[in-house]
Each structure stands twice: as structure tokens, then as C-alpha cells.
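Given below, in the form of C-alpha cells, are the structures.
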Structure I
Amino acid sequence: MTLASPNYGRRGRVGADNSGVRPTAPTYGKAKFGTYSDKATGHLTVESEAERFVTHLLSIDPRVSSFTPQPLCVDLVQGRLLFSSGEISAAKRLVWSERGVRFYTPDFSVDWENGLHHALEVKSEGFEGNQAYLEKLDIAGPILEANGYPLSVLVVPSAATYPLRMNARVLKQALHQLGTHLTDELIGYVTLRCEAGPVSVRTLCAELAIPPGLVAVLVVAGVLKGDLANQVLDGRFQVSLAHGNLSHLSLLERLEQ
């Protein structure tokens, strides 16, 4: 134990297990927002519940190959991207005398399966940022796009009962159950039952004697689909055959500002 005052606001140092350029700030007793994703090399810590929700969407989106939290820094003065703490330190020495905001760090970088990249800024509804923040994004956006990282701002609804927030958590968990619960026999039964058209989860589970939790597994596997952005995945949720198409899991655009 030490009596020294904590250095509030100081960013954590980069370690061997942290590939980002800006580690998550020390929390000093506040809640940590941890999660796990194979697309982000395992366990990771983010700075808000809104960011954790976005990691769930990134994990289930079939277009996303990988993603990294706080991956790079934009030098707003010299108009370039910085990918290491060494580059950032050198840039700060060059522009230390400049007035105003000099750097910007996006919340995530995304690598798409088609080889392209993207940068994401995540905000919570009601806390979208002031005029100075918007001006910073106006400067950073063209720099990021010119370097192959077009910037999108995602605004996460504040209501915990927002359907997409509730569904994303369930679907993220279902990803880890694909190898355990998904069988050819189950897929056959479900396909045969749903050929006639949409059916509620409650009816489907009652007729086939399957637990409701399996429906989420069938959805992330591309066997079933539904309106995940607007309906909570409960007994009333309407599902239909997806025929292997996973486009219903591409939901990031629903939050784009």
C-alpha cells in the first residue's frame, strides 16, 4: 500500500500483452468492462458498456475478420496515422507547441473479410459529444479515410432493454455453443418445420421439444433468421429459414450516426 496520490487520467503503459497504442485507463476501483472474442485475440478490456456491446456485434458479424480496441492514433496536425507508442512520442515532441486538440484515437479498428479496414468511434445515447469533439472528428475523418480507415460513429441506445442490445449478448454466447449443440439431425427437424413460413420461437420449441436457448445457436449458424434489430429474441420472436445466409447478423449499420 502507498500513500501517494493516484495519477488520475494517466493512460496505462503498453505491455507485451497489449497491441493497441492506447491501453485502457486505470479504473481506480471503478467497474472494468471485460469481454472475450476470438476475433480480438481473446480477452480484452474496453472503457464502457457501450463499447462492450459493440464488441458483441463485431464478434457475430460474419463480415468482420478481426478487430482491435484503440488501435492507432491520428496526428491531427501533421495529417498522418501513428501505430506505435514510439511514433506517438516522437509526434508529440514535434507538435507540443501547437494549440488545440492535436491527436485522436478511435475506439476500434476493424479488418473486414474482403481485406478492407474501418475505424469506429462509439458513443452512448445522450453523450454524443460537444462541438469541440465534433470538430475533432471532422479533422480526423478525412485523414483516416485517406489512409484506408474510413471512420464511422456508432451511437448506442441508452435503454438496456433495447432489442439489439439484449440480442447481441445472447448471440455472442451462442457462438461458443455451435460445436456442442448444433447437429445435422436438429437442423433437419427445424428446416422441415419452418419450410411453411415464419413461426414463433415458443411454437417451434413446443412442437420440436427443444430448449429455447438452441434457437440462438440456430440463428448464428445461419439455419434461422429474424428481425434482430427490432424484436427481442424471446418466445414471441418470429423466425424463418435463413438457408445458410448470415446477413441477418450484420447489424453494425443499425447504430451508425
Structure II
Amino acid sequence: MDWDDEVVCRTVDRSVARRLQWSDDGPERRDVLWTPFHNAHIDDRQLLLAPRCRIDDTRKSLWLPELLELARDRGCSTIRCLTTNQLTPAHHEQTMLDHGFTVEAEGHVLGADVDSLNFFTPQHLVEVTGSRRSLAAVFQLSSTLWGTPSMGQEEIDAVSEALEYVPLDERNKHDVVVWLDGQPAAIGLLMVDDAIGTLENGATLPEYQRQGAYSAAVDGRLMLARDAGCQRVLTHTENEFAEKVLRSRGLRTADETKLYILSL
């Protein structure tokens, strides 16, 4: 299956942005800069790069010295760069290795036509965010899993009331919560752009792992993608268990990724 470069770029860029969002210590400053080849996400400690276009094989790796200088000027102690087989020529990756980068993680961009998926009815209760209960659960899980700020009851009430006026098929962001034994156990996000659904932020609380909660979050979002009118779904993962579940639902490799890291 061939995937448009723009769609792959959007998927991996969101994956990089989430790394910054979930980084420790709550950085005071976050910026996104655009280079000819990459989106550069910057906080007070690190610079993270995601491809923003396919890099022509003939282009020299002139971008790296400028980015090294930028990271040092901003006081970053770490640079991470996500590459993909489809978007990044081998000589650019070799240039990173020559400058001292090492491979921190390997992963896959997975995708499929919605009509080809073989997902199952979730074995646990899956709620799409909208009710006050589900919204409160989303923020509770996000805070526990990633340390994101919690939301007060007044804010939850306001968001819930606003969502009542937006039909499901007109929303581009859908959070789902999986409940086990009456407690929120897992979370997942579906983003919708141009009839393509992107699965993001799938995670389970440690005490509920290996009980089917993650699989339920996957199946719930795939059903939601179908109901929202998506024609294809896509996701990026570096987790072997998550990849196994996703492949069992019919998603296949759209691209392969490597995450490089350099300490300054």
C-alpha cells in the first residue's frame, strides 16, 4: 500500500510532538520551527526533529550544522531526530552517525483501508469523550500516565456542554476511555484529517495491563474511525505489544522509522 508523503509526515510529526508534551519537569517554553526538511520542536532541554517533506537523495546534509548551532543557542542538552525509510535518504542518517548520533528506538508507521480492517467489538466498555464522566476520566488518566495538567470541574462542564453542539462526524478529535470494573483503565485518541484517522496516545494504567484494555481502546477507535467516515487509518508505534495488536486488526507497514539521539 502506498501512502502519501504528507500523511506520513503528519503522523510522525505528531509522534514527535507527543514526546515533547510528555517530557518531564514541565518546560516553560515550547516552540516549533520550520526548516527546509524538518519540523523542529524545542523546549528548555531538547530539540526534536520530524521530517516535513521527502528529502531528495541528491541533497547534501547541510541542515545538521545549523540545527546543532540552534540547539546550543537554545541551551538544549539533547537532540532527537525521527527518520523514515520513505522520507529520509540513507546518507542523511549516515551524517548523523558521523556526528555522534546513536539509534535510540526503532518503530513502524502502520496503516490500512478501513474496509479491510478486522477489528472486534470491544470486550470492555469504551466511551467516546463527551460526557462529564468520560472527560474527567481522560484528564485523570492523562495526568497519571504522562503528568499532564488536570482540569477542574468547571472546565470539564464547559467542554462537555460545547461538545453537545458538535456532531460526531464533524469532530476532528476523539478521545476514548476504556472502563474495567467501573474504573477508567485505558485511553486512546483518534484524530481525523481528510478522511484519514490517526490513532494516537494509546496507553493503559499499569494495574490494568494484560487484561484487554489496550485492545479495547484500539477496537473502539477503529469502530469510531469507520463511523466518522474515515477511509484509511494510520498510526506510529515503537511498542512491540501495541504493534502486535494493531497488526492483528489488519494494519500493515506503511513506513519504518528510527529515532536518533545526540547528547550535547
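Quick look at the numbers
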{"read-out": "Read-out relative contact order in percent (Cα under 8 Å, 6 or more apart), computed value 16, structure in I, II", "value": "I"}
{"read-out": "Entry that produces 3.9 once distance in nm of label points 7 Å out along Cα→Cβ at positions 149 and 213 is calculated, selected from I, II", "value": "I"}
{"read-out": "Cα Rg over 2.2 N^0.38 Å from the coordinates reads 1.04; which among I, II", "value": "II"}
{"read-out": "Parent structure of the calculated result 17.8, given that mean count of other Cβ atoms within 10 Å over residues 125-132 is the read-out and I, II the choices", "value": "II"}
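Any read-out appearing in this document is the output of simple, stated calculations on the displayed coordinates, not a laboratory observation. The structure displayed is predicted, hence computed values, not measured ones. Cβ atoms are built from the backbone, for glycine too; each structure is taken alone.
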